[in-house]
Structure 1
Amino acid sequence: MVVIDANGAVVGRLGARVAKLLLSGQEVQIINADKAIMVGSLSAARDKYFSRRQQKNKRQPENSPRWPRVPHLLLRRIIRGMLPWKSQRGREAYRRLKVFSGEAGEGKKLSIPEASGSGKHRAFTLSQLCLALGGKPN
């Protein structure tokens, strides 16, 4: 099992590395998901995810896509978009993923240096995005 610390990691780069690990058959735990960062403007990201939350299937609204407002579930949903979800292989890989907000999990914590967001001047955390979307504070 691989335990990855998402503190200060860029979400897209982290998700790409995690998706490769999952597809290779490894179990992955991500901790500190609320401290992962996204680069860019918070208002632009808020508008993008808010419009995604408003999309509804008019024939069967219960079949509409679901976008959570909790940081660890949002990160999990973002990584799901990087997996081949319509194949059995992708769904099994998704089941091997565990994401936590805060410190949880045993084992050696691994950080991905390619996903480091140090030096990014326009960055915001997933918890800030979820608060802007109407989520509850921790």
Structure 2
Amino acid sequence: MLLEEAQMSRGSYLYQLKKAPSKRLDVVYSEQIAAIRKIHSDSKERYGYRRVMYALRNQGLHLNHKTVHKLMHHLRLQGTHPKAYKKYNSYKGTVGKIAPNILNREFNPPKPMTSFATDITEFAIAEGKL
């Protein structure tokens, strides 16, 4: 009846009620947000929401992990992901010995197709196997 008098739809009223300043995360969780910011900066921005949650519990502030995640997402805070930027690299440098150039071979000839060589490497194979 009041909404009809104000010529306002029920959806608009509920939307404004939901967006009320008393329901904002900044207002409801003000001291928890300050603690989360402090923990995150003290950890050199390495802690994710789980470690922040356990650090809050050590300080005596008990929050659900979903709430901590929601607050950190709202504040745009996130921990580092070491596996995300470290790719696998198998390079170990020069391995083994480099044989001396006894034959004085040209490894970088002045023209292509002027210097040829063959490989005379021997492999020991067990008898009966080919």
Structure 3
Amino acid sequence: MSFIKEFKEFAMRGNVIDLAVGVVIGGAFGKIVSALVEKIIVPLTGFFTQGKSVADLSYTIPLPEELAKLDIKPATIGYGAFLQATLDFVIVAFAIFLMVKLLNTLKKKQEDAPAAPPPTPEDVLLLREIRDALAKAAPRRAD
């Protein structure tokens, strides 16, 4: 089997195409959630933190006097970036949870809908006609 033919079979599998569609939709969904975080939630948290962005929150470790004299910069722990990333993750996870929950609800409604019975095969219909015709033609026996 040639390399190109094998790649073509791989690329045309249903699950590969489904994965590609999922990646594209996931990218678009990620942009929506990012816009939600950046344009709505971050300004709201800025309101509650008196105009300071959560990502800018940090703690500077004070230096002892001996080191401060040596012109050494103090270490700064930027915990705000961690909090912002955690908040972004929670929002994205919650949005994905809601989307999956909606899809599962729609799928369950589809599964719960009563399915139409399959049509009776022609051979069974023919056998029923023969049975009914024989039942009408045969004389009844007295037992």
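Assuming 0.00 is FRET efficiency 1/(1 + (r/R0)^6) of positions 41 and 97 (r between Cβ atoms, R0 = 25 Å, to 0.05) as calculated from a single structure, say which of 1, 2, 3 it is.
2
With respect to Rg/Rh (Cα atoms, Kirkwood Rh), for residues 9-80 alone, the largest value across structures 1, 2, 3 is given by 3. Have a look at 1, 2, 3 and say which one yields 122, 51, 30 for Cα extents along the principal axes in Å, as calculated. The structure behind it is 3. Across the set 1, 2, 3, mean count of other Cβ atoms within 10 Å over residues 33-40 reaches its highest value in structure 1.
A short reminder: the numbers here are calculations on the coordinates, not readings from a lab. Since this is a predicted model, take the numbers as computed values, not measurements. Cβ atoms are built from the backbone, for glycine too; each structure is taken alone.
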